[in-house]
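So, here's a batch of structures to check.
Computed from the coordinates by the stated procedures, all read-outs in this text should not be read as laboratory data. The structure displayed is predicted, hence computed values, not measured ones. Cβ atoms are built from the backbone, for glycine too; each structure is taken alone.
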Structure P
Amino acid sequence: MPYVTIEWFEGRSAEQKAAIAERLTDVLTEEGKMPRDQVWIRFVDAKKADWSIAGELQDAGAEPGLGPPD
């Protein structure tokens with residue numbers, strides 16, 4: 001059974017997460033030939049301050065486009 005973890009900046013709505021979960025589940029059931037109830041997806045929402053890319057905290061001058069709109 002696959003366990004899919006998506007780690008990203010916080011800010012997506014429950015509706016967005018539901019749509020992503022539905023599509024990922026569809027792909028894994030269709031291509032992976034497994035029952036839907038065996039597809040587990042976990043969303044991990046993190047504050048920008050909890051991430052550093054290239055030594056830069058993402059809440060302090062991050063490059064545009066690395067997360068959802070503020």
Structure Q
Amino acid sequence: MSLKWVDVQEIAIQLAEAHPDVDPLSVNFVKLRDLVMALPEFDDIPDRGGEKVLEAIQGLWIEEAD
């Protein structure tokens with residue numbers, strides 16, 4: 001299975017699992033974009049990860065981290 005930008009829930013879950021010691025609120029969008037693209041299953045065009053998508057991922061990651 002490959003992850004795309006639209007898979008915001010699964011991306012948030014994988015970020016929470018891969019970075020349990022990171023506070024999602026402390027991650028800026030540039031860093032968040034890099035973390036998403038570094039996920040092993042991520043396979044999408046980098047430019048598709050706009051601000052709205054990153055906001056959604058960050059919000060869900062915050063929920064997952066609680």
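Tabulated values for the structure
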read-out	value
Which entry (P, Q) yields the derived value 44 for relative contact order in percent (Cα under 8 Å, 6 or more apart)	P
Structure with the greatest value (metric volume of the Cα convex hull per residue in Å³, set P, Q)	P
If mean count of other Cβ atoms within 10 Å over residues 3-10 is computed and equals 12.8, the structure in P, Q	P
Given -17000 for helix-only ellipticity at 222 nm (-39500 (n - 2.57) for each DSSP H run of 4 or more, over all residues; to 500), calculated: source structure among P, Q	Q
